[in-house]
Structure P
Amino acid sequence: MSDPSFIILYVDNPPTSAGFYTGLLGKAPIEASPTFAMFALDTGVMLGLWSRHTVEPSATAAAGSGEIAFVVADADAVRSTHADWTLRGLTIAQAPTDLDFGHTFVALDPDGHRLRVFAPTAP
């Protein structure tokens, strides 16, 4: 079996969510329709945004039950990303803080999916 190659988030409105992620990721989706949008990430992983109203079988988990994590170089990068995302109007669920694994903060996308940014603690 290979490593996972897709992350799928169930969203209320794929075009609205695609607009949000276009601004956040700095790239347009490679596929977009009223019920689905897909981004090709630089790592090779694909990020899909699927309408929670049309996915089959229907999804029952609420947004926020998991998170997408973005690793950055250091605590300064955590703070600068936090400042940028705050200026963009993202809801901040956790202000920058130190946890066991490193310096981190958590923001929310329009559907309430958690977006964690962190700089890992050096071993």
Structure Q
Amino acid sequence: MIKLRTALQSFLVSKHARTYFQSAPEDATYPYIVYDLPDILDDGEYQEQTLVEIDGWDNPTNGDSTALENLMTTINTINKTVLTADDMAAVFYLESKLPIVDEDPRIKRRKNIYLLKIYNRGE
């Protein structure tokens, strides 16, 4: 899991510098993304899969969600992309794109959920 998180963090930071695992610091500058790996399932000897949830957050002064929409479009370029690291390769497949209503009406949120198929090259 640590190897996957390290590779995923580097990969996502290449798409957007303000990328955080599970939660952002209180002083994070908008817009930013937060990602999580809620579960990894073993699908056989050499393949695993997990969902990758990527949440986009923005707090626009004018209420316009354009910057957030552009950020999530950039993030979605990972769809069908192969991530490689050491003895593993992983492919992203978009599962869903969701608008999220935040309890703070000034905050704009979007969530993209990807299935990540992980292939290990053996021990």
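Observations, loosely collected:
- Set P, Q, criterion distance in nm of label points 7 Å out along Cα→Cβ at positions 25 and 81: the highest-scoring structure is Q.
- A value of 9.2, 26 for Rg and Dmax of the Cα atoms in Å, for residues 9-48 alone, calculated from one of P, Q, originates in structure P.
- Here the criterion is FRET efficiency 1/(1 + (r/R0)^6) of positions 65 and 97 (r between Cβ atoms, R0 = 25 Å, to 0.05), and among P, Q the highest value is seen for Q.
- Distance in nm of label points 7 Å out along Cα→Cβ at positions 33 and 73 derived as 1.5 - corresponding label from P, Q: Q
Readers should treat all values here as calculations from the given coordinates under stated rules, not as data from a laboratory. These figures come from a predicted structure and were not determined experimentally. Cβ atoms are built from the backbone, for glycine too; each structure is taken alone.
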